[in-house]
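Asker: Each structure below is given as structure tokens.
Every read-out reported here was derived from the displayed coordinates using simple, explicitly stated rules and does not represent laboratory data. Treat the numbers as computed from the prediction; the structure is a model and nothing was measured.
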Structure 1
Amino acid sequence: MSAIISRGRLKLLGHRLRERLWVKPLVICLLSIANVFVAKLADDTDLAQFTPAISADSIESLLSIMASSMLVIATFAVGSMVSAYASASSTATPRSLRLVIADDVSQNALSTFIGAFIFSVVALTAVKNDYFESAGLFTLFILMAAVFSVVILTFLRWVDRIARLGRLGMTIDVVEKATADALKRRRDAPRLQGVPKRSQDAVGTAVFATSVGYVQHVDIAALQACAEKGKGRIVVTALPGTFAAPGQALAHVSDSPDGDTAIDCDQVIQSFVIGDDRTFQEDPRFGLVVLSEIAGRALSPAVNDPGTAIDVIGTLVRLFVLWNGSGAQETDEAPQFDRVEVPELAVTDLFDDAFTAIARDGAGAVEVAVRLQKALRSLALVGDSAMRGAAAYHGRLALARSERALDLPEDVATVRTVATLTQSAAFEQAS
């Protein structure tokens with residue numbers, strides 16, 4: 001039961017529902033229907049003595065106008081959103097589509113338009129069948145005016161949003177925000193509230209995946225419950241983002257020393273949520289990969305947009321500065337799950353995800369190569385020892401690629417000069 005109702009599972013379910021386009025419209029539709037029947041409750045009060053009389057014919061006319069117009073606007077909204085989704089997939093990367101679909105403003109707008117349509121249809125049917133009396137008609141009129149006001153404000157806000165939704169700049173911003181949120185969560189809990197991994201070598205009995213896909217969530221609370229029940233320890237091997245397959249170890253379990261109890265391996269497997277795709281919420285490396293893909297597409301010969309690659313490099317610098325910021329380590333308090341060992345993310349892996357593809361694809365563009373060296377120099381100056389080492393390594397690797405790709409000796413000399421500054425910065429900070 002812990003694997004089903006744990007807080008981590010509920011948060012994962014909430015993220016999944018948020019990404020579904022039908023959830024908010026369904027909720028708003030139900031609320032719209034409920035509002036119609038709320039107006040009927042006014043007929044059971046003395047409100048009719050204090051309210052002006054509202055003609056049923058006037059309400060029918062207004063509801064008819066709203067019903068016909070809302071259906072058209074909702075259809076237009078769906079068409080515009082689909083175009084924006086297609087643009088996001090073609091200009092940035094298909095991996096960013098999930099975040100674009102989860103845009104709150106667009107989902108709220110579509111929900112409002114559909115909800116107003118359902119409200120007007122249900123209310124019009126009720127009015128035509130003389131469902132309301134005087135007080136109910138007045139209350140329905142007030143609700144209708146409120147719905148109409150919300151529709152107007154939502155439409156104005158949505159028009160501004162849809163003009164930018166799916167555009168490359170906004171897609172980069174959306175991916176940056178999702179990656180920053182994931183990095184902050186992992187920075188504040190680098191071991192997912194477990195204990196540090198004691199040994200680099202695998203210790204205990206390996207628990208293998210039973211399906212093929214990517215680890216999307218590790219339920220540490222469920223693993224803790226399994227370990228406590230078996231009086232043993234569990235070492236997590238596959239963090240979120242790891243590709244899992246039969247024969248690939250998800251974790252290693254060590255049973256109780258006295259041999260009286262054993263950890264249920266089936267429950268351990270169920271604590272790992274495996275899906276077809278990587279997700280942004282608990283996989284910071286995926287966000288870095290997506291940003292690198294956007295830069296790689298911009299640097300392709302078909303697009304030839306080094307400015308976007310330079311913009312992505314600046315975004316990556318902001319993310320690594322955030323990762324290296326205050327609060328990067330857990331507090332000295334006892335971890336919440338003391339029987340589960342979890343490895344931390346390696347800075348070298350983060351740098352590989354972020355900069356390797358950009359250095360390869362941008363090696364022949366002097367402006368990109370220079371900007372990359374400057375970005376690595378900035379990270380070497382602000383980072384810790386691990387980040388300095390990674391910045392120096394990628395600086396040398398990027399220089400080697402540029403020396404092979406650039407034809408003009410002056411361009412090579414320019415990149416080499418900036419790369420020297422990167423190595424000097426890493427050395428000075430280390431000393």
Structure 2
Amino acid sequence: MVGRNAFRHPSGRVVRPVLNTATAKVYLVDLATAQRLEAGVAEGDDARLAQSGLLVEVDHDEAAEVIEASRVAARDRRTRDFVVMPSAYCNMGCGYCGQTHERVTVSRDHRAALAERVARAARGGRYDTLNVRWFGGEPLMGYAVLLDLSRRFTAAADEAGVGYAAKIVTNGSLLDARKLRALHRDARISSVEVTLDGPAEVHDASRPLKSGAGSFHKIIGVIGAALRDPELDGLHFTVRTNIGVHNAALAEPFAAELAAAGLAHDRVACYPAPVHSWGNDVSDVAVPRADLAAAEMAWFLAYQRHGLRFRLLPAAPRRVVCAATSRHSEVVGADGRVYSCTEQSLVPGHRDEDLGHVGSLAADELRPPGAFDDWYDTLDAGATACRGCAILPVCGGACPKLWREGKPPCPSLRDNVRDRLDLYALTAGYTPVG
């Protein structure tokens with residue numbers, strides 16, 4: 001993939017940015033080389049381009065190679081992933097949410113069964129790392145359960161001598177300094193992802209607490225204070241914004257508010273994500289696909305203007321696209337049912353797609369096969385539009401569930417990758433030519 005425009009380095013060299021999606025590496029090449037790459041024209045002196053993977057033989061099946069690498073990665077993982085939902089309830093009432101929420105937390109028996117399952121994975125000798133993602137509902141509605149399970153999980157990892165990594169995805173409204181210290185110190189959570197849907201007034205209307213109160217100022221205040229707390233200097237934050245018609249044009253004021261709150265920081269990363277269906281109708285909220293790529297670029301530019309950190313281009317190939325495509329990953333609902341996909345538990349029409357119960361599954365065995373474990377065979381067979389797509393290596397097909405539902409989930413990267421490459425050159429200190 002070649003950027004649209006030419007740029008001048010301070011040394012005077014004129015280049016265009018090029019992304020090799022097979023490796024996720026960006027190159028800055030001279031204009032003649034960029035033109036040949038666009039046209040797919042090889043010349044006698046192109047050994048260096050072939051060595052970097054920018055040129056391949058015409059009959060080389062790159063897609064088959066990428067898919068096989070993903071198939072092997074999903075099958076031979078050295079990391080065991082557990083997505084754990086300590087609560088089935090959420091204290092927010094977001095209009096576009098596809099979940100139904102109930103006041104259910106993981107019972108004592110379910111906790112014991114899950115802890116034993118994690119311990120068996122740690123002791124089995126198969127894995128180098130246990131990776132836990134706390135999810136919901138709102139996982140902090142089950143805060144005590146989360147801490148109890150974390151204590152058991154970390155003890156099992158330490159006893160077995162394997163690594164342990166944890167992340168929480170939360171709406172952020174229940175965070176405070178005390179909880180953050182406990183989550184980081186005792187639960188060994190190193191990454192917190194929160195969702196903020198725009199400037200205060202818009203966020204509070206889009207993601208209202210069920211009590212009717214707002215949460216924007218509290219959330220950014222807690223994050224800002226955490227960044228100044230020496231006890232939390234190993235804790236990183238991600239700010240996700242669900243982009244819909246209500247906030248797509250508000251990147252500038254949103255970025256300004258985050259920067260003013262001290263979130264233009266090395267330990268805070270921001271990203272926009274389109275509102276999408278979890279089986280519910282979001283047609284009144286979702287940005288039309290034709291407009292999404294441009295809206296996303298506007299958010300990146302706003303982040304840049306205000307000094308916010310963000311990932312413009314993929315950092316690595318996406319070998320395992322999601323938890324649903326590897327039996328080394330599983331989702332454990334608050335009721336103890338085990339799923340392969342995060343968009344099944346709590347989602348009407350999918351809640352009965354569980355693979356069993358944590359209390360009845362053999363503790364030392366992988367989860368039973370799920371609906372999407374054959375994903376890489378599906379890609380290879382050409383059942384989706386992915387096999388011939390240039391961004392397949394860094395996309396992985398995006399969402400198997402949405403493909404099966406007839407809703408192609410192609411990311412906007414496919415439409416704006418050339419614009420992203422140009423912005424990459426600008427942020428690297430190159431000056432536009434012409």
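Asker: Of the structures 1, 2, report the one carrying the highest value of relative contact order in percent (Cα under 8 Å, 6 or more apart).
Answerer: Numbers: 1: 15; 2: 22.
Across 1, 2, relative contact order in percent (Cα under 8 Å, 6 or more apart) peaks for 2.
Asker: Given a computed value of 157 for volume of the Cα convex hull per residue in Å³, which structure among 1, 2 does it belong to?
Answerer: Numbers: 1: 200; 2: 157.
Answer for the origin of the read-out: 2.
Asker: Please compute percent of Cα pairs over 23 Å apart, for residues 54-173 alone for structures 1, 2 and give me the label with the greatest value.
Answerer: Working: 1: 41; 2: 47.
With respect to percent of Cα pairs over 23 Å apart, for residues 54-173 alone, the highest-scoring structure among 1, 2 is 2.
Asker: 1, 2: which one has helix-only ellipticity at 222 nm (-39500 (n - 2.57) for each DSSP H run of 4 or more, over all residues; to 500), as calculated, at -10000? Before the final figure, lay out each step's value.
Answerer: Details: 1: -21500; 2: -10000.
Structure 2 accounts for this read-out.
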